[in-house]
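Asks: Listed next: structures, encoded as structure tokens.
Throughout, read-outs are computed from the coordinates displayed, never taken from laboratory work. Since this is a predicted model, take the numbers as computed values, not measurements. Cβ atoms are built from the backbone, for glycine too; each structure is taken alone.
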Structure 1
Amino acid sequence: MQYVEGTGAVGGWGKSTLRKYLYNTILSKFPENVRAHLKTVLKNHTACNTAGDSYTQTIEEMVCIPSYPELFHDSSETNQPRYKALFPNNASRIKKCVGETNASPWWTRETYSNHAFRYVSTSGSGYTNSPNYSRGVSLCFFT
């Protein structure tokens, strides 16, 4: 199978179509008075190349989705913030789509390999799966 940069885990969050969508479509929907207060922060992301080798990207962000280490306090990522106050346990990571009664799984911005991403399950636990599945996202922005 050939993996193409920007269409899956290859190239990581920095080259993903989801990141482009957040910046080109979603960010423009924020009211101007909110956008005026957004700050740019440096975020690290695990990415993979077409051979499956992983590397770390550092990108300026104003809007993104949380990474796996930020959510699950992964000790291997020592220079990343931890959202312990927002996500201290599995129950705090459970999300529901608007109008739904059941929990929905949601993607993190973290790649696992050149064909898999990390996500949060309906129980709030962390798992890995191919991007062939439909999942939600949890948006974060910085003020």
Structure 2
Amino acid sequence: MSQMPPGERPQRFIIPAADGYALAATSYPAIGIERARLIVAGATGVPQGFYRRFAEFASARGYSVLTFDYRGVGKSAPASLRGFEASFLDWAHLDLSAVVDSLADGKTPLFMVGHSYGGHALGLLPNHDRIDGMYV
């Protein structure tokens, strides 16, 4: 993926959310020719590691896959959640929209797999038009 760092697979890195909040992400580059890019939009409170095997499976079939943790979840959570505020709208408007923008290049098809909340989030995205297809 052009906007993901090169290197060993999988590659962990940070994507800045629309408001600058640091989101932990992991890329699984396509093995062979890249057929499309795939964002895994996770369920409420489910850390990205849950989707690792799916990401590896899709990667082996030519999809560049990105998993990430919404703010307050998994590796995107602060040391303490006491006083931390985040909403479903934040997850869509600030977090997932930034992930979409980081992968959409207008040339390579961009798909999304939504698990639970991740499926509902499509309707909340200000940039949903950048997604070429979705499986929920």
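Asks: Starting from the value -3500: which structure in 1, 2 was helix-only ellipticity at 222 nm (-39500 (n - 2.57) for each DSSP H run of 4 or more, over all residues; to 500) calculated from?
Replies: Only one of 1, 2 returns -3500 for helix-only ellipticity at 222 nm (-39500 (n - 2.57) for each DSSP H run of 4 or more, over all residues; to 500), namely 2.
Asks: For which of the structures 1, 2 does the calculation of percent of Cα pairs over 22 Å apart return 40?
Replies: The value was obtained from structure 1.
Asks: Can you say which of 1, 2 returns 1.2 when distance in nm of label points 7 Å out along Cα→Cβ at positions 104 and 128 is computed?
Replies: 2
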